[in-house]
Structure 1
Amino acid sequence: MTAAATSKKTFTVERMLKASPEKVWSMWTTKEGLERWWGPEGFSVQVQSIDLRVGGRLELVMRTEVPQIVAMLKAGGMGASQSLVCTYTEIEPNRRLVYENAVDFVPGVPPYTATTRVELTPVTGGTRLAVTNDVMHDEMWTERARMGWEQEIGKLERALG
C-alpha cells in the first residue's frame, strides 16, 4: 500500500453478526446475497454482474420507489436509480474484501474514486464485521455515506437472521 493510500481519511462502521464468516462472506460476494441486503433503507438492488477476482468488477443498480426518497434525490439533481461499478483490489476469502468505486453521481462534483474495506473476524457466536470507507468530498456526504452503511449493515444483519 502506498503512503497516499494509507494517509486517506476514513470512517468505519462495525457490527457483531450472529453468523459465521463464511455465511457473511457469501452475502458480500454472491448475486443472491447482495440482492438481499445491499442499499440503504427504501432501496432495492439488482446485481448486473459479479466477477469476484482481483481486477474483477461488481456492477449493480440501486432503485427506490419511496416517494419521499425520490423527491429528495430529485431535489439534489439525482434520479431514483443509480448504477454502481466496483473494482475488486483485494480478496481474502472469508476474511477481507477491498474494492474501489467511482463517486460519479453527485451533481457539480468532479468524479473521484473511493475505497471500501470489508473485514470479517471470527468471534465467539459469530463474526465481527468492520466496513471502512474513504471519506467523501465533504462532511455532509460523508455523514450520508456513514448513515447509509449503518442502514445497509442493519439490512445485512436481518438477512442473516
Structure 2
Amino acid sequence: MAEFFITIQGDKRAVAKYRSMAYAAANARPAMELVLARMLEIEEDIFDTEGAHSGKPWAAITEEWWFRKYHAGLDTRILHATLKLRESLSVFEAEGQFTRVTNRSATLASEVEYAGVQNKARPLNKFTKADTVSIRKIISEYLITAFRAGKE
C-alpha cells in the first residue's frame, strides 16, 4: 500500500487547501474514471484512422483477405472485420473489454482472443505525446479543483 504524508505549516487556509489536494491525490478514483473515458476516446480514434493516429498507419491487409471480408459481408477496414476488437477497446463495458479503475490507476485492455496477436502486428494502444498530455491535464485539473475547494 502506498502512503502519502505532507506536513504543512502556515495559515489555516493554505493548510486546508493543501490537505484537500493531498486527499484528492490519494483518492483519485474520480480522475481515473475520466482518464479511462479519455483512453476509450483515444482508442476510438486509433481505430478510426487504422493506426495513423500515432503517425504510422497499421500494416495493410492482403488483397485476398480484403476480398474474403468483402464477400462475407464483413467490415473491410483493417482490424474491423466483426468490430469485436475495436469495440472492446473503445466502447465502455463492451464484450471482451477489461477495465480496472483504482484510486491510483486506470487500466484498459481487450480480452478478445486474438487481441495480443494483432497488437504485435498492428499496435492497438500507441498513444501520442498529445494523448499523454491530455491525460495529464485531466489529473492536474482534478488536483487543482481539489486545492481550490479546500476550506478551513
Structure responsible for 37, 17, 11, with Cα extents along the principal axes in Å, for residues 42-81 alone calculated and labels 1, 2 on offer: 1
Structure (1, 2) behind the derived value 1.39 of Cα Rg over 2.2 N^0.38 Å: 2
Of the structures 1, 2, the one that -16500 was derived from, the read-out being helix-only ellipticity at 222 nm (-39500 (n - 2.57) for each DSSP H run of 4 or more, over all residues; to 500): 2
FRET efficiency 1/(1 + (r/R0)^6) of positions 58 and 74 (r between Cβ atoms, R0 = 30 Å, to 0.05) from the coordinates reads 0.65; which among 1, 2: 1
For distance in nm of label points 7 Å out along Cα→Cβ at positions 66 and 122 computed as 1.2, the structure of 1, 2 it came from: 2
P(r) over Cα pairs in 5 Å bins from 0, in percent, for residues 90-137 alone derived as 5, 19, 21, 18, 13, 11, 7, 4, 2, 0 - corresponding label from 1, 2: 1
Origin of the value 29, where relative contact order in percent (Cα under 8 Å, 6 or more apart) was derived from one of 1, 2: 1
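No value in this document is a laboratory result; all are computed from the given coordinates. This one's a predicted model, so the numbers in the text were calculated from it and none came from an experiment. Cβ atoms are built from the backbone, for glycine too; each structure is taken alone.
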